[in-house]
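Just so you know, all these numbers are worked out from the coordinates, no wet-lab data involved. Quick caveat, the model's predicted, so the values are computed rather than measured. Cβ atoms are built from the backbone, for glycine too; each structure is taken alone.
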Structure I
């Protein structure tokens, strides 16, 4: 099973629970899980994160291989289905649809659908009558499982233990 990380998981980790200065073990753990082929992200997430000018963007730039290309024909085809589905959703505000489609989100869902992966995101589903478009709702429409970072840590039995 491959877990694909949304940009918000990296951003929230850096800003909150796993700041690079006091929890370098988390970032080393991500490297190890990538090496073990258990998690990755996608090229479009890399582009979003590398565009910054902070320690996260530097960390990401040094790990381009952690981010899977989205150029495969199957992913391109699935992206078309995801984009069409989102564009045809009833009751969604056009600006929310445009925002969703302009970011890595549809690519993340498409890639996970193609490879049989699970999306890791901090987004939560919104009610059907919401004007917003969120990853969990689109994952549900395409049969793609999703979890949050804390579930990922539990599933992969993460341990950040102080040494002696």
Structure II
């Protein structure tokens, strides 16, 4: 593959179905397909109308072969926003050709250009190929931190305590 055949583009509202397809493929890879409840309309509203996230595609020629969904968070310690990578996925037949690295490099450029203090993401503990890939780029796992989550009825129950 030649470098000039690789390009990037930000997703547009008409891409909601394509974004959903990439999300479903990623969920299938992560053995979590049954957890995807998003649909095209929800993505259209949340990503493109309310602008809660952004999506960057990497293309080979005219075909979208990978995507990254990201949004900004904020570090009180740094006093700056950060770029949080929620999803990164490259179609299996295009892996090993540099598309994942190119997406991360482009996201790093976006983070730097926007004045972000850092870029972060999660990776499943069993996903050794991705862990090795991220480490090869210089990414470091966060030690001494545990992710906590409130969702579904637990989230709603806590919200009712504020009533």
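Worth pointing out:
- Label whose coordinates, when distance in nm of label points 7 Å out along Cα→Cβ at positions 18 and 122 is calculated, return 1.2 (choices I, II): I
- Parent structure of the calculated result -15000, given that helix-only ellipticity at 222 nm (-39500 (n - 2.57) for each DSSP H run of 4 or more, over all residues; to 500) is the read-out and I, II the choices: I
- Comparison of I, II - label where Rg/Rh (Cα atoms, Kirkwood Rh), for residues 50-137 alone is highest: I
- Origin of the value 158, where volume of the Cα convex hull per residue in Å³ was derived from one of I, II: II
- Highest-scoring label, criterion being relative contact order in percent (Cα under 8 Å, 6 or more apart), among I, II: I
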